[in-house]
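Structures follow.
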Structure I
Amino acid sequence: MVNGVQFEQVTKRYGDAKSPLVVKGVDLIVPRGTLTTILGPSGCGKTTLLRMIAGLDAPTSGRILIDGQDVTHLGPAERNVSMVFQSYALFPHMNVLANVGYGLVVQGLPKGEAEARARATMEIVGLAGYDTRLPSELSGGQQQRVAVARSLVLEPSVMLFDEPLSNLDARLRRSMREEIRALQQRLGLTVAYVTHDQSEALAVSDQIIVMDAGRIAQAGTPQQLYEHPHSGFVAGFMGEAMLFDGQALADGTVQLAALRVVPRQPVPAGAVKVAVRPEAWRLSASEAGDNSLPGTVQKCAYLGSFQEVTLDTALGAIFVVTPELRQPWAVGQLAWLSLAGHGLSVVAA
C-alpha cells in the first residue's frame, strides 16, 4: 500500500549552513486514510514538518513523498494538499459560499460548477443554508467549519491542520475535534494534524508522533504512547506524569522509596526513572499495608467528579487525581499512598 505522506531523512534549517537545524533527520509515515497527529512543545519543529508537507517550506535535505510521488521540489500549487490554518484565514469581504468555493474558482472551474461543489461540501460540514453569511456573522465553530470546507472542497490527497482548535473555548474544542475525526473517518481522508494539546491528540489520532528538539522522540498509537512511553520526556508529555528516581532490583521489581512496583516489561537491574501519572495513585486515610507511602496533605481541591490532592512525601511533592469523593481531605492531614496497576511506566534513567 502506498503511504499518504512519507519523509526520508528530512532536515530543515532556516538561514545559512551555520544556522542550527530545526528538523534533524526525520523519517515518518502518515498512512493513507488515517489521521496522524504531530505533537510536541513550542519550538520542537512540528509546524515546520507541516509546512514542508504543504510545500510552504523546502527541506534542506532528504525526500518527501505524497501518495508515492516525490514532491520534495514541488511548490504548494503542484501538490494536491490543502491546509486549515490556526487563524482560519477567511476572506472577511466574501460570504461563506464564496469562501468555500474560492479555491475552485482559482483553479478555473466555471462559477456554477464551483458553487455546486461548494454547497455540497458545506452540507457535509453542517453549513447548509449559510451561503450568504459573512465570516463576521459566524461563531468560532462555524468559522472553523468554513475553513475545513474550503480545504475539503479541493478534494486533496492530504489535509493539514495547524492547531485548528486553539482559538475555541474548551467545550467547543471537544465537539469540533469529534467532528473533524468523524469527517476524516467517514471520507477516508489522509490527515496530518499539529497540536500541543495531549488530550486532543489522544482523542483524534490513529497515530501520534511526539517531537522533541527537531527529532521524533516516539511514534505509535495513542495507547502505545500513553501506556508504554520510551522515555521520561514522552511519559511527561503524554499526560502529567511525574518522574521519580527508582532502583530496578534483581527480582524484577522496582524500589521507589517505601514502595515496590512491578514494571510491565522486564528492566535490567540498576537505576531507573519511574513515570507515575496523577490517576495512578490511590489515597487512604489509614496505612494500606506494607507497600504504601505516607504523605501530608498540602493542597486539596474538589472539582465535581474528582479531587486534586498534593502531598508532601519522601519522594517530594506528589500530585494526585482521585475519583473518590466520599473521603474529604484537609491540609495537614496524614494520608497513605499506594499505586494502582495502571498509569505507571519504568524508563531508562
Structure II
Amino acid sequence: MTAAARLAPIGAKVSDFRQIPDRPEQGPRGHLSVLARELVDLIGPQPGDTVVDCTFGAGGHARLVAEKIGPEGTLVAIDRDPVARAHFQEFAAEAACQTRFIASEFSLALKALQNEGFRASALYMDLGMSSLQVDAAERGFSYSHEAPLDMRMDPRQSLTAEEILNTFSEQQISRILRDLGEERYAGGISREIVARRPLRTTSDLVEAIKAGMPAAARFGSGHPARRSFQALRIAVNGELEAVDAALPIGWDTLKTGGRMAVISFHSLEDRRVKRFFNDLATGCTCPPELPVCVCGHEPEAEVLTRRPISADEDEIAANPRARSARLRGAIKLEAGGEAR
C-alpha cells in the first residue's frame, strides 16, 4: 500500500467553539499528557500558526496548542492508532482552531505533507507508547494484564509480538531484547522463550522472562519484564526506524524560524533526538588543523534545550509515567545562521 493510500485526512472548520477544559492537557478518562505546558512553552505557538502534532494520542498537547493558535490557526494531527482517531473526532468538535487528521505512521504522514508542499510553524512528537494503549489490556502492551501477545499500535499491520516470539530464532530474539530493551539477561530470556514455545499470552511471556533471569534480578527495582516488553513493542512497531525517518522529514517541513520539540521516554530515543539536533546546530566541520574554514557549512538550528527538560516532582506524583520523560527542542535558522 502506498503512503498516500494510507492517509485519511479529515478537515474541519469549527465555528461553534466550546470552552476548552480547565486542564486542557487532560484528555479522555483523565489521561494526562506528559510535559504538556513545557512543550507548548518551548514551541511557542502564535495565533494563526500551522502546527503538526505527530503523535496525537488522546490530544492533551493538542488542546493546549489549539488555544494558542486560535480560529485562524491549523492543527494537523497524526496517529496510526485507530483509538486516537476516535479521540480526534471529540477534539475537533470543540477545538478553537482548524483541524485535520492523518491516520498513518508519522514518518509516512510527514513525507506525504512534504510532497504537498506543506510548511509548519511548529511540530512536535511525543514518542513511545500512550498510556491509553497500556490501559487497553486486550492489546498486550502491559505485563500487568493477561492478554494476547499483540503489541501492535496499528492493528492493520501483520507482525505481532506473538509471531516474533514463536518464529524468530533464539539469536534474533536475544538481539531484540539486548539492543532495543538494553536487557542484561537477553541470552537467558531468549533461551527460555524458545524452550517454552508456543507462547500465547502476556503471562506466558512474563513467566519465561522470570525463568530466564537469575533469582536476584527478579526482585530488583522495577518489574523484571519491563525491558523485554519495551524491546518487543519497539520491534513490532518499528519505532526507532520511524523516529530516524521522521526527524529529518519533520525538520524539512518547518518554515524558517519554526520550532521542533520531541518528548522521549528512554535512552534509545533520546540519544537519537539529541544527536539530530546537535548535528543541525553544528557549523564548520573542517579538521581543526586547518587555519580557515573551507567547508562553508553553517548551522541550520539553534538548540533550545542545553539539557533535556524533565518533569517536576508534582507532575511525577500525578503521573508516574512522566518520570522518564525528556523534552528537547530546536529552532530552524535562516541561511547564515540567523533565527528569523
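Bear in mind these aren't lab numbers, they're just calculated from the coordinates by the rules spelled out. All values derive from a computational prediction rather than experimental measurement. Cβ atoms are built from the backbone, for glycine too; each structure is taken alone.
Here the criterion is Rg/Rh (Cα atoms, Kirkwood Rh), and among I, II the highest value is seen for I. When semi-axes √(5λ) of the Cα gyration tensor in Å, for residues 99-178 alone is computed across structures I, II, the figure 23, 15, 10 traces back to I. Given a computed value of -11500 for helix-only ellipticity at 222 nm (-39500 (n - 2.57) for each DSSP H run of 4 or more, over all residues; to 500), which structure among I, II does it belong to? Computing helix-only ellipticity at 222 nm (-39500 (n - 2.57) for each DSSP H run of 4 or more, over all residues; to 500) on every structure in I, II gives -11500 only for II.
When mean projected area of the Cα convex hull in nm², for residues 75-114 alone is computed for each of I, II, which one produces 2.6? Before the final figure, lay out each step's value.
Numbers: I: 3.5; II: 2.6.
Matching structure: II.
A value of 1.00 for FRET efficiency 1/(1 + (r/R0)^6) of positions 51 and 123 (r between Cβ atoms, R0 = 35 Å, to 0.05), calculated from one of I, II, originates in structure II.
log10 I(q)/I(0) by the Debye sum over Cα atoms at q = 0.28 Å⁻¹, for residues 147-202 alone was computed and gave -1.17; which structure, I, II, did it come from? Don't jump to the answer; show the numbers that get you there.
Numbers: I: -1.37; II: -1.17.
Of the options listed, only II reproduces it.
If FRET efficiency 1/(1 + (r/R0)^6) of positions 219 and 235 (r between Cβ atoms, R0 = 30 Å, to 0.05) computes to 1.00, which of I, II did it come from? The structure behind it is I.
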